[in-house]
Structure P
């Protein structure tokens, strides 16, 4: 890729250079269109049929019941899918013993299912995750019935379906399709996996975690069948809080930029379907597997959640009480809504893995006072040009963009004091990377 020396000084573009429309890329549109609600429903129904997927059912698991029966079925699905990938997909179990904790009765064997679709370029790994364990009203009950349809067979079905429609395609980045065990009792499976990846310095650039994505009607009757929530944390682990406060980067963590990327991209492939960005790590009193990756140092990790949850169908014993049906039953999963949630993941994941790598080491140059802003960065694999982005400091989404060509330094007549700036890569197909927030640099 040619890199022009020096800085490019742009004309008086001002805040009127709005974001360019993103055209759909036909190969990605084809994957999105291939997602089928009937297959999603069949996967949910099969997982429910295991009776329980509680961690503490592992000692009594058989082929047709219990957590390891479900695990083996998931692994078999991935193995079948891998046969369509031309030798580029492998399936393994990440198995370990989780010691007893103050909240659990004994040590328990944990076993996550990990399918890896190898890309052509090193240095870029993307994860789509879910958890397959579940619980009734008592999360250490390995005997009782726990259907776990929405929480979280819906997301396992989404991960399997995404793998099905993506496996035959060739990607630049490597994609990991993960179904974790042990989420309900402490994010055990994802924590084990994420820390192992961090210890091996695996370059995970983005994590799309899915948890509770199949229900379209909330417990209060609210319904947004064309909306999904994406949760993203503000300040990654290890951040210098004083510096974050000084430069005002609290809303530009890698997770937030990933969230913005998804929110801009998904309507391109799903017109009328909205990504509602929730600028919060997760719901109150709740958590998800994306937090394991954040804790391990992988800062770009978000969570997909349905727009409105129904708490009578989560972590409940199956029963009718005062005329109300409790329990996480499959009739409360909407296959068409789950299809759209899965398509949102496929569009995002495919663009990340097919598109260009993000710019490296982006910096906002602070050598002098002035009315403009200079950014510089290191070139990215597969980028043919770069866009400088900016928005008002109180705006949730990027508002303006200017393509600056193949240079690695550019000056725009936009005040760094009044706007937030970023830079992203553009490849020959018009695919964009997530934006990168530039670190202030005085040299």
Structure Q
């Protein structure tokens, strides 16, 4: 069987492949295959071939093009460094997370010896350096670059700070052989975020360097397009969903982490009283919220009486809960864990109304992410794509207006990515955006 496009998602533990055909005319999802990732065996081809072979039993699958995303070999681990935490550091952090990075460390101000030790211990695959608005403060970013130089070697650095520093940083990099990629300032002027160029630069550098990770050398020869970090592919799919459905929030609950992607400009009412700018597309990742690796920690934060009423043997069952629950009792427990992850992740992602006391008196201000204009709530990932009550769990996140929490409104529509193809469609959109939009609409219509 010959198909147009195969998209592989090579994770740390699982490889998923999605096959698409008639990509230029009437695109359709042909099928999906799953197999364990074979990074530990030194050749991702083993797991990839097994996943392809499971798409249609007995069929030999051939393809005209292959694309890929990856979070294998630790994913895109980065450290981020800027000047003021609530300004350039925050902007750089948003750019890194939006690209699909795993943040291994964040610093503000001049790098200390302890900061440098942290960077060495975390062993990032990339460094993002910011600092200073354009034509503003220069010295901190220059100081930090000079301190980072001995650590770089083959480690790539992206500079997204004050544009005036570029000539000197380029000269120092050339003298030492350091690899530096320049992109637009993530915080070019006060109260203005500019994270999209940095996001693109991060993903381009990731794609160039992923082939050097252990067990990943075979990927580059297999695929025809860029290799995206998998969370960055989900962000791209969330932006596609915005094109189709308006202001969108996407939840991805996994075994170890819970990611939240929102694409919204917020409401006019909240924008008028906002205390700081927010990116149009925002991602947060909660490394302590997952229904397998972190299941004990998630359970510890739940109401024990409510949990016991729903699953009487939860205390013992939690210890043997499998990565993919099969029994009705395990599915019920996984659903409760997922609900807890969703509520905590939304609480951390969303903003709120706060009272501030100013010289003229008390005022009401909006801090953080405004989700009150959200029209569509989407669930993707292993838990939300497979659990039977995922739609109910997502619907329960909505709130009536009038409270302090800037949550999605009661009339937001809930959609589930039952085919588990959102990340693949984010990758596909790099080459075939129209086909990816149509396929996403079809996948979320069921």
*For which of P, Q does distance in nm of label points 7 Å out along Cα→Cβ at positions 144 and 160, calculated from the coordinates, equal 1.2?*
Q
*Suppose you compute Rg and Dmax of the Cα atoms in Å, for residues 248-319 alone for every structure in P, Q: which one lands on 17.3, 51?*
Q
*Upon calculation of mean count of other Cβ atoms within 10 Å over residues 128-135 from the atomic coordinates, which of the structures P, Q produces 29.4?*
P
*Per FRET efficiency 1/(1 + (r/R0)^6) of positions 168 and 184 (r between Cβ atoms, R0 = 35 Å, to 0.05), the highest-valued of structures P, Q*: Q
_Structure responsible for -7500, with helix-only ellipticity at 222 nm (-39500 (n - 2.57) for each DSSP H run of 4 or more, over all residues; to 500) calculated and labels P, Q on offer_ = P
*P, Q: which one has mean count of other Cβ atoms within 10 Å over residues 176-183, as calculated, at 16.6?*
Q
_Quick check: 4.9 is what I get for distance in nm of label points 7 Å out along Cα→Cβ at positions 96 and 312, calculated from one of P, Q. Which structure matches?_
Q
_On relative contact order in percent (Cα under 8 Å, 6 or more apart), which of the structures labelled P, Q is highest?_
P
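Rule-based calculations on the coordinates, nothing more; no lab input. Everything numeric in this text was worked out from a predicted model, so none of it was measured. Cβ atoms are built from the backbone, for glycine too; each structure is taken alone.
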